[in-house]
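Please go over the structures that come below.
What follows draws every value from the coordinates through simple rules; no lab data is involved. Predicted model only: the values in this text are computed from it and were never measured. Cβ atoms are built from the backbone, for glycine too; each structure is taken alone.
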Structure P
Amino acid sequence: MLDKIEKLSKVLNESYSEKTLRASLGTFFAKNLGINKFSINIEGKDTLEQHYNFKFPMFKHKKCIGFLEFNEESDDLNRFLEIAAPFISLKIQNIVMSEKMQKNIDFHETMKNIAKIIETQYELNYVIPIIGEMLDKFFMDYLIYIFITEENLGLNALAWPSACNDKKILKMVEDISDKTLTDDKMTYAIPLKSESKISGVLVAKSTNEEITEKDIDYLNQLSVQIGTTINRANVYAEILKHATLDALTGFYNRRQLEERIKQEVANAKRQKAPLCGIMTDIDFFKSVNDTYGHAVGDLVLKTIAKVIRGQLREYDIAGRYGGEEFSILLPFTKINEAQMVAERLRKSIENKVIDISKINPESEVKTIKVTLSLGVYEIKDSDKDEDLLKKADKALYQAKNTGRNKVVTNNDD
């Protein structure tokens with residue numbers, strides 16, 4: 001008996017979660033007491049599955065908090081449990097309390113991070129995947145879906161993840177006006193509201209057990225924060241239509257860049273001065289986002305913007321064309337000079353080490369490197385304003401399709 005207690009003590013000391021404890025105890029009872037099937041019923045539900053013919057109660061302050069369940073009963077098992085059950089019960093209580101505390105900490109961290117997104121990101125097609133990743137990480141046993149209301153189409157369109165093949169969920173979000181929990185308690189849908197207006201739907205589908213009351217409470221609170229974030233993103237998006245700078249990089253946004261192109265092309269033709277355009281694209285940027293998260297993606301964009309700024313002259317013009325694409329205007333610059341600028345920029349990015357340890361501390365990888373593909377073009381007298389970047393983009397396309405991490409010049413006459 002003493003030998004079994006010592007072995008049990010080792011099992012308890014080495015178990016740090018309910019899942020590992022359940023597995024370790026199952027192995028322990030099989031090896032030492034010949035028990036083939038074992039489970040822990042922490043909820044203490046008064047039901048016996050067919051293969052659990054014996055259950056032994058666990059107590060906390062004389063109150064039953066659950067059962068140790070076995071496929072068979074024996075005198076040896078009963079004698080052992082009379083001594084060991086209090087120790088197992090105490091370990092389970094400690095694990096449950098620890099996991100609840102950690103989940104509360106993770107919940108408040110998720111709430112805070114969702115609230116912070118709006119400080120740097122305003123585009124919904126960028127914001128929603130970040131939120132989706134956060135919820136997936138928090139609700140490990142649930143499939144999370146986020147739908148955004150398309151007012152002009154009169155429907156809720158899936159925004160996260162890329163696909164939903166569950167017809168019941170698609171039916172649920174068609175005309176939802178209030179929180180809905182399915183009869184089997186496996187799927188929960190909540191309208192995302194802000195200022196009493198529905199802006200989307202959050203859906204959680206359990207892949208294991210029924211959705212708990214606590215998780216429903218978490219989902220309700222998170223839905224409020226997500227609804228507020230979506231509303232702010234929509235408001236900021238409207239404001240930014242009239243803005244000139246990209247919020248993340250500090251470069252001109254696409255709208256303002258197009259205005260500057262008109263001005264620079266007009267100046268170049270009037271003064272008969274050379275003008276070159278460079279289009280750049282971060283190689284395999286989607287892989288960075290998918291592997292390390294969108295926060296690291298933001299850091300990469302800001303880092304590259306800083307490198308670009310450091311390589312340009314005071315009167316050169318840089319803009320964020322969209323996503324991971326940057327555009328550069330080089331006034332009074334001939335094509336051979338622009339090629340040198342592009343090549344210098346390519347090498348600077350290739351050699352730049354980006355520290356992601358503070359942004360993604362959980363990643364085993366602490367630093368990453370990325371590369372840049374670039375297309376260069378010098379405007380001709382016969383070109384229209386939009387040809388400057390259109391033809392530079394044509395060269396960029398060739399760079400991306402012939403190996404990436406290179407500079408290609410468009411010598412289109």
Structure Q
Amino acid sequence: MQRRNFIKGGLLASTLSLQSSSSALTPIEFTPISAEERKMRVAKAQKLMAEKQIQAIILDAGINMNYFTGISWHPSERSMLAVIPVKGEINFICPAFEEDRFLEMAPAGTKVSIWEEDENPFALTTCVLKGIGIEKGQIGIDEFCRFFIFDGLRKSDASFQFVSADPITIPCRIIKSSAEISLMQKANDVTVKAIQAGIAALSIGCTPRQISQKIAQAHAEQGAMHGFASVTFGVATSFPHGSSRKQILKSGDVVMLDCGCSVGGYESDITRTVVFGEPSAKQKQIWDLEKKAQQAGFEAAKLGAPAENVDFAARKVLIDAGFGPDYKLPGLPHRTGHGIGMSGHEWGNMVKGNKAPLEIGMCFSIEPTIAIPGEFGVRLEDCAYMTAEGPKWFSNPSKSISEPF
């Protein structure tokens with residue numbers, strides 16, 4: 001019965017190929033970001049600081065610290081901070097009992113100041129600033145910095161004005177190098193195979209959790225860090241980010257798989273929508289319209305054009321077909337895309353109002369969901385990156401409702 005359903009739906013050939021590919025998953029090889037590239041990142045940040053009269057930026061443990069220093073540290077209640085001055089070397093503020101573990105990760109010669117459990121790490125931080133010749137002025141605070149750290153810093157010394165570090169960190173991170181794009185390509189390649197494995201595992205009576213677990217396993221088998229695998233069936237696909245309702249797969253259900261992983265610290269994000277069994281005429285019609293909208297968004301991504309044009313182009317296809325307008329349902333209830341890199345969602349959204357010009361090295365998703373409440377939803381999501389010749393896909397878009405890759 002299951003086999004006949006797939007034959008009717010046109011998915012038999014692709015399912016067989018997916019099964020054969022998913023049984024031969026092998027660990028990927030990749031080149032991590034080099035120490036030299038991280039030095040270039042710091043140099044760019046320091047140039048921006050000088051231009052904007054920011055004397056230093058302070059990074060909390062997290063993605064920005066990892067981006068500039070290569071140190072991956074869990075953000076606990078004990079503050080681990082990195083201070084990047086406008087001139088000179090990075091200084092770290094580290095809990096004393098963690099110093100040995102920190103030095104295992106850090107390059108030889110790294111400057112680190114330690115604080116004991118009964119001492120104030122924020123007073124130590126401002127003391128370090130003054131010790132390197134920064135007596136006053138603007139200090140940029142990482143956007144991911146937790147409030148208690150910001151609050152402690154501003155209370156520790158009134159000589160400084162603590163401001164957002166966004167004008168420094170965002171211009172650095174939003175433009176990806178060739179090394180970053182290579183890691184993102186690896187991550188996307190891994191997720192393509194993981195989704196193929198998930199689709200191949202679909203069977204009558206299965207649950208979204210079972211398919212999600214299969215995708216997570218496929219990510220892990222390839223040596224990637226599994227990020228997420230949101231799988232929905234039937235009416236639940238009309239909820240862009242899933243539903244808590246119980247779902248059991250049956251013939252004729254729309255299946256949406258939104259998945260991602262991380263390779264070398266860089267993310268993928270791909271969504272595929274298929275039908276388990278024979279698609280109805282309406283399912284085919286909506287799927288074809290979604291593909292047309294996604295392609296329109298891709299074609300609107302031109303160097304120098306505002307990012308919002310991607311959203312305008314994709315949304316116009318849907319509005320012209322009678323959906324929306326704007327974010328109204330049935331239609332596209334969210335922006336058409338988001339930036340992506342070390343975070344699954346970063347700056348550079350493809351949304352109305354974002355007039356920032358598209359530049360070489362920008363990376364973003366194109367995913368104009370069509371949500372029809374009470375029935376089903378269709379989303380095709382692939383990420384693209386800007387080159388001198390225009391946009392390029394990280395993953396090849398779906399060819400048809402029966403050919404997800």
Relative contact order in percent (Cα under 8 Å, 6 or more apart) - structure with the largest value, from P, Q: Q
Given -0.53, -1.02, -1.11 for log10 I(q)/I(0) by the Debye sum over Cα atoms at q = 0.07, 0.12, 0.13 Å⁻¹, calculated: source structure among P, Q: P
Origin of the derived value -16000 (helix-only ellipticity at 222 nm (-39500 (n - 2.57) for each DSSP H run of 4 or more, over all residues; to 500); candidates P, Q): P
Answer label among P, Q for the case where distance in nm of label points 7 Å out along Cα→Cβ at positions 59 and 363, calculated from the coordinates, equals 1.6: Q
